[in-house]
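Values quoted throughout were computed directly from the atomic coordinates according to the rules given, and no laboratory measurement underlies them. Remember, it's a predicted structure, so these values are computed and weren't measured experimentally. Cβ atoms are built from the backbone, for glycine too; each structure is taken alone.
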Structure I
Amino acid sequence: MKSYILFISELAQEDLKNAKSFYDEQAENLGDYFIDSLLVDLESLQFYAGIHEQHFGYYKMLAKRFPFTIYYDLENEFAIVHAILDSRQNPLNIETRLK
């Protein structure tokens, strides 16, 4: 089984930070739970990268516990995460962000 080295872009890291801040405002420790959950999803890309369908030119993996989508692509041995976006937003905003 092939495994990939995970790389999270600065923009994707910023997406995580912003989402954590949002969930921190909703309930105590929810932001930490969000980060923990997304990190598990991201770690799974080391083994499952490339099996997801593509949208807007990127592979699209749905987070397990939160309504977020992880957009990534593959380059040699790397799974490169470009964005981690709230799935509930307008698809036109997502497409614009990914271009």
Structure II
Amino acid sequence: MSLSIEEVEHIANLARLKLSDKEITKYQQQLSSILDYITMLQELDTSSIPPTSSVLPTQCPLREDEPGKSLSPSELLKDAPDQAKDQFRVPPVFE
């Protein structure tokens, strides 16, 4: 499937990209190549493959969430550049 230059310009406009003529030609070829590959993939027979919700194993490989020893406020704040009342002090975000 070959994209026209107008279609590439439209896609670039949707993505808020400003492309040169050289880039438009380059992307026209690349996007057309990608669409050709997708068309080829759509021709594969996947009827014997069961649907899956994820490509990852169904087991959870993470450990159990167990509480552990916490740091004291003085340990947490020992390297803080600025602190007040056992809290990190940061510049205001809104004025």
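Of the structures labelled I, II, one was used to calculate helix-only ellipticity at 222 nm (-39500 (n - 2.57) for each DSSP H run of 4 or more, over all residues; to 500), giving -14500. Name it. Only structure I yields this read-out. For the set I, II, ranking by distance in nm of label points 7 Å out along Cα→Cβ at positions 16 and 80 places II highest.
Please state which of the structures I, II yields 51, 31, 10 when semi-axes √(5λ) of the Cα gyration tensor in Å is computed from it. Value 51, 31, 10 for semi-axes √(5λ) of the Cα gyration tensor in Å corresponds to II out of I, II. Looking at structures I, II, which one was FRET efficiency 1/(1 + (r/R0)^6) of positions 48 and 72 (r between Cβ atoms, R0 = 41 Å, to 0.05) calculated from, given that it came out as 0.10? The read-out comes from structure II. Computing relative contact order in percent (Cα under 8 Å, 6 or more apart) across structures I, II gives 21 for structure II. In this comparison of I, II, the computed figure 0.15 for FRET efficiency 1/(1 + (r/R0)^6) of positions 24 and 64 (r between Cβ atoms, R0 = 41 Å, to 0.05) is attributed to II.
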